[in-house]
Structure I
Amino acid sequence: MLGTNDFKKNNARTANDYYEAMNLLLRKIITIANVNRLVVVSPILLAKNIEELDNEFDQQSYSLSIP
């Protein structure tokens with residue numbers, strides 16, 4: 001599960017990094033747990049002006065939170 005902390009300035013990566021990490025995690029879970037369905041919960045969409053509301057986030061944080 002991703003959380004909004006993953007989108008903080010000090011933690012932020014690229015959208016592709018998140019995609020690849022989530023893909024790897026899901027493949028491992030499917031293999032180990034032998035399941036064919038999973039529910040993935042994603043964090044909320046951050047406010048467009050998040051950097052004004054919380055200095056731990058920036059515009060990139062907002063961009064990464066867009067589904």
Structure II
Amino acid sequence: MKTNNDNKILFSITEYEMQNEAQERIGRRLTEDELYVAKKGLDSGILTGIDIIYETILKEMIKK
């Protein structure tokens with residue numbers, strides 16, 4: 001059954017969070033071009049591994 005919460009975001013990474021990670025890991029903020037590359041990498045990584053992510057999450061739910 002579809003509810004109003006069906007479109008609730010379960011996971012996100014903001015530009016602020018990405019910039020904090022960059023600052024901690026490489027000692028500086030990312031440029032706009034680097035942010036674009038990071039977004040493409042995140043999209044690609046999540047889309048390529050989404051089946052593994054779902055499988056892992058659902059296996060954990062079954063264990064409990």
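When FRET efficiency 1/(1 + (r/R0)^6) of positions 31 and 47 (r between Cβ atoms, R0 = 35 Å, to 0.05) is computed for each of I, II, which one produces 0.90?
Corresponding structure: II.
Kindly point out which one of I, II the value 13.0 was derived from, the read-out being Kirkwood radius over Cα pairs in Å.
Among I, II, the structure yielding 13.0 for Kirkwood radius over Cα pairs in Å is I.
Tell me which structure, out of I, II, gives -24000 once helix-only ellipticity at 222 nm (-39500 (n - 2.57) for each DSSP H run of 4 or more, over all residues; to 500) is calculated.
II
State the single structure among I, II that was used to calculate distance in nm of label points 7 Å out along Cα→Cβ at positions 7 and 23, giving 2.2.
Answer by label: I.
Any read-out appearing in this document is the output of simple, stated calculations on the displayed coordinates, not a laboratory observation. Everything quoted here is computed from the prediction, not taken from an experiment. Cβ atoms are built from the backbone, for glycine too; each structure is taken alone.
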